[in-house]
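These are the structures, in structure tokens.
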Structure I
Amino acid sequence: MRPELLKGHLDALLLAVLEAGPQHGYAVIETLRGGSDGALDLPTGTVYPALHRLERAGLIASDWHSVGGRRRRAYHLTPTGSAALGEQRAVWDQFSAAVTAVLTRRPGPATA
């Protein structure tokens, strides 16, 4: 999938992944990849800055945990992030329905 297709949608995708519960950054990447059958194979250089931006905006929060002797930061939705996800889903539903309607329309006879 071309990276430019993700512009404007990455934040909603990350919020949706975190809706299921806290995850560390690499797990977020794996969930996106697995949930999209490999179509959303995003590099860490794309995902981590977006997670930090969402955290600064108060849409997600993070906590440090030790797993197998390694410290990992787990991200989770905040109530504000949950509300933002609901809004972004509504926008996506409207946008995708409009695009689908136009792209699936078959040309009919020309009218004068």
Structure II
Amino acid sequence: MTNVTPFPAVSPGQVGFERLELQRIMDLYGRMVSAGHWRDYAMDMGREAAVFSAFRRSAERPEYRIEKRPALRHRQGMWALVGEGGHILKRGPDLHNVLAPVERKLLRIVKE
């Protein structure tokens, strides 16, 4: 008999990304890769947080980390965008608003 393990394989007490959240993050990642900004990513799912890290090159520190911390849901919001130096760039309850500063990098002025 075949056992199907749902993605993410979350053990009890482990924080993970839901399908729509991960789809939104991977959509942004794909657009940043096609624009030439990012080349690699990593995901870490622990007891306190789920973290998606985006790298310019695989040998560097991540340019951005997108963190989901459900324990902060009722205080500052469970989503955080952390910069390369470790400082929090944006925090909030909604993933869309937290990703806005990164999505602004994709906007270009088009001349007529």
Open item on the list: Among I, II, considering only volume of the Cα convex hull per residue in Å³, which has the greatest calculated value?
Closed with: II
- [ ] Determine which structure produced the value -17500 for helix-only ellipticity at 222 nm (-39500 (n - 2.57) for each DSSP H run of 4 or more, over all residues; to 500), calculated from the coordinates; the candidates are I, II.
- [x] I
Task: Test item: relative contact order in percent (Cα under 8 Å, 6 or more apart) calculated as 26, pick one of I, II - done: I
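Here, each number is a calculation from the coordinates, and none is a lab measurement. Owing to the predicted nature of the structure, the values given are computational and were not obtained by experimental measurement.
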